[in-house]
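Every read-out reported here was derived from the displayed coordinates using simple, explicitly stated rules and does not represent laboratory data. All figures in this text were calculated on a predicted structure; none of them were measured in a lab. Cβ atoms are built from the backbone, for glycine too; each structure is taken alone.
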Structure P
Amino acid sequence: MRSIAVVVFPEFHLLTLAGITAFEVANRTAGRDVYETHLLSEEGGPVRSSSGITVVSAPLSDTHFDTVLVAGSPSLPSVTGFSTELLCFLRSGEQRFRRLGSIGTGTFALAEAGLLDGRLATTHWAFARDLKARYPTVRVDSDRIFVNDGIFWTSAGMAAGIDLVLALLEDDLGASCAREIAKQMVLYHRRLGSQTQISPLLSMEIGENRVHQALAHAHSNLRARLSVADLADVASLSARQFSRVFIASTGRSPAKAVELLRVDAALAIIRQGETSLSTVAIESGFGSVERMRRAFVRATGSLPSGLKKATMGRTT
């Protein structure tokens, strides 16, 4: 049985622990105890979350764990010095644990221990600049949901911890099992680590439910034609009504919104590496590299070929 430990700090966000549920569901799905989970803290005992709910933890020890994850806290980046006990625990883990990871600002603890020097890592987007400034030898990617570099797995904050744990489960049990666990957890969409932290759907500030339905349909069917008439049918509106409601709700035309979703999907595929741009264009719904190139320039100011080269450079 694999032993999973999560290290928590005072004022941690409860949502950072949501991923633990995935280990529990994995046991139910497998029909046996594949994982056991433990909560740890620097001193042990009760640890108060930012919402006021308290959890009980065990103190750090020399116990062997398969995987150790450090959960973040809003106050963690401002900590001027981590305890000697915590840093020794993490540093020894490079030899004692199969995997070491972090959720959100927990990345600061791994960086302070010197474990991420020269490695690719991420954290919550709001603290990425602080992480870069404080630990210049860490290769910070501020826009990814989670990153894997060797035995180290780092993720963005809060809900991204669920995506990280699902990736760990896929690493252990395979993709089909991870998908089943995601279904059991009633997740709308299982995100890849290469996806951006801020979703295009969130950035549009959608205020109309019918528009949201149309965009959700587009997000799930990017390789389809997705004309205004197609989306209007999903929203049960005429094409003219739909365009008017859509622009009023999002500030964008339907065509521009779909283009943004396709650019985001293409970015996620490119960041996985080892895929030709022609394949990326087909998978993201652009159909051709030239059409994708024009959309990238409009949306990001960069060429997809340049982003692909940068991605390949980070992974070599």
Structure Q
Amino acid sequence: MLPEIKPATILRHAYGIYQPAAMLAGMQLDLFTPLKDGPMSVAALANALSLRADKLRPLLYALVDAELLTFQDDHFANTPEAEVYLVRGRDMYLGSAHELYSDLWGAALAAGQSIRAGRPLVKHDFTAMSDEELGGFFRGLHAGALATGRQLVTTYDFGPLRNLLDVGGGSGGVSIAACQNCRDLRATIIELPRVAPIAQAMVREMQLADRVNVLAANIVERVPEGRFDVVVLRNLIQVLDADAARQALRNVGKVIDHGGWLFIVGHVLKDNRLAPAEALYLNLAFLSLYDEGQSYTEQEHHAWLVEAGFADIDVRYSAAPGGASIVSARKS
């Protein structure tokens, strides 16, 4: 006879999804931005957002429980965290990431079907995506890319560096933020032909076209032109199969100067494949998004980098939930 066991873990997982869903809805509606001027009633906030108050009210109370809003005297207000990160126009704004979260969560929900089918059922195929789908995807990644660029230039000494290669640069956020914070730095972004115009538009919008060049190229297929003293690959290795990842690093190794820095920013698994949680669970989404891409282990990264001519390899795992790992190396 089986012992009496309550389904506590199952129920915790079943209902744990609703707080993130509330956050996603709030980001999609941009409801945190009107609250930047102070607490508002349901009616006032609904009016500011051109929404029905009776439809908005349940979400507001859910966001209080999700610790993104506070409630007092029939008025709602942003928490300090929401005020910094979810108000449009703030320097650290992350609200646009709702498109990325929708994409990843939808892919993770399809993991079982993708495993059964033996192929990704919501595959990221940039050649087949519409311009609107591509734009939405990279808008979702842009805030994180800007944050990565700021993090790299403040964590590592970018002062002496002059030529940055941003491989698979997406929206161009890494290059934009790096150049904004390092006045003597110039950058080259290489992206697939369908994506390169998105980066060009972002660079022009930030008035950096004189310092940031965008090239349409595939790092796996050929060695890029030029010489660079720092190279960044953000969220790239994890979308490639192992052979393509190895080839990409070989090609990067041929254009980086002796002693130059390489940074791989993304999700790296420890060798036991059980941590960090972000890399572990993103693999569920990757099953539905990519033919072979995945969060690779620290040991796999190390072997590929040594083969490509790099040394002084170091892996820093983010202490923040959801944060990416940074693999750094120097060209030997």
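Consider the structures P, Q: one of them gives 14.9 for mean count of other Cβ atoms within 10 Å over residues 236-243 as calculated from the coordinates. Say which. Answer by label: P. The maximum of mean count of other Cβ atoms within 10 Å over residues 252-259 over structures P, Q, that is, the highest value, falls on P.
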